[in-house]
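Right after this note come the structures.
No value in this document is a laboratory result; all are computed from the given coordinates. The structure presented is a predicted model; accordingly, all values stated were derived computationally and were not measured. Cβ atoms are built from the backbone, for glycine too; each structure is taken alone.
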Structure 1
């Protein structure tokens, strides 16, 4: 979405996954590839995730992927005729190496059992916990 090349910042938005992709390794890999492109290929400093503040699944996904919550822009816009408060998240270049390692560890085939279930969750990998 909003690309600010002069300041090395880009926003991802209007993310919608079909049922087959929701809560799948494929969805995580897509976000990993986007972040890798932003930081490693483009050399950008900042990657933003914005969502409707009432969208709990989007909040959870941003946090799971390693984005940091920055705050709420109150009355940010009118969407579908209603007020929208927008939650802002970001990932910055200094955080990317640790986030990249966690995502690559989670995406590794070794992290999935024979039935395709994850062995360790991404949050556990990022925080170094067992759960």
Structure 2
């Protein structure tokens, strides 16, 4: 498929890991599960599913480190600055869940829904009018 004109770049905090997404961006998925909160250090994780074939490292790939946070799920981050880059699940082969906060502006994608709101933190209010799901979306 031709994705000309649909490129988005991003990087980690230290700028060593740089990447390019060569496809239109999917909507942002906002996750409130306790693992995502701990991995991000905030109330949510903002994930964009990206086909692995559309994701290209432009530098720093050797700094990528993975942590298996639960069976079949790994979270990949920069070993220098700690920025979360993406996660991947065995149940979704070929898909990276790229962290939206790493993308260079402007970003065309917008949040679509909130997942795992049944386990959201007590100090964050979810009142943006987007659909909310107690657990995963399907």
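One of 1, 2 was used to compute distance in nm of label points 7 Å out along Cα→Cβ at positions 27 and 115, and the result was 2.0. Which label is that? This figure was derived from 1. If you line up 1, 2 by mean count of other Cβ atoms within 10 Å over residues 11-18, the top spot, with the largest value, goes to 2. Which one of 1, 2 has relative contact order in percent (Cα under 8 Å, 6 or more apart), as calculated from the coordinates, equal to 27? Source structure for this number: 2. When helix-only ellipticity at 222 nm (-39500 (n - 2.57) for each DSSP H run of 4 or more, over all residues; to 500) is computed across structures 1, 2, the figure -1500 traces back to 2.
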